[in-house]
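Take a look at the structures listed below.
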Structure 1
Amino acid sequence: MTITDRYELSTRWLINEAFTSLLAAMPFEKISVHSIVHKAGISRSTFYLHYQE
């Protein structure tokens, strides 16, 4: 596994953890990309690199 692969897995893990945490605290409809990236500590562009519209 390359460093890039590890970074991608780590970032996806951060996004998933942030989403799961937010989902436990509020309804799905209230969760925004902004709240996910803020909780994960990543940029919006990084989010969209992993999850395109």
Structure 2
Amino acid sequence: MAEPTRSRAVLSTEDFELLREAVLFYLTNHQDSPQSIKYSRLYHRLGTAAGKRAA
């Protein structure tokens, strides 16, 4: 029986940075949106996933 292949990361650290930048852009342009709190939480989760610390 063959050994299972090693899993690879789907997103790189650079991908997290790009996604975080895109979410920040959305947040600054849609501050009054009811969904903005969800995007704010996503922004912080992406920072945590990329190893960023909250300021």
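Since every read-out is calculated from the coordinates, none of them should be taken as a lab result. No experiment lies behind these values; they were computed from the predicted model shown.
Matching task: 11.5, 37 is the computed value of Rg and Dmax of the Cα atoms in Å. Pick the structure from 1, 2.
Working through the options, I get structure 1.
Structures 1, 2 were shown, and helix-only ellipticity at 222 nm (-39500 (n - 2.57) for each DSSP H run of 4 or more, over all residues; to 500) at -18500 was computed from 2. Quick check: 39 is what I get for relative contact order in percent (Cα under 8 Å, 6 or more apart), calculated from one of 1, 2. Which structure matches? The value was obtained from structure 2.
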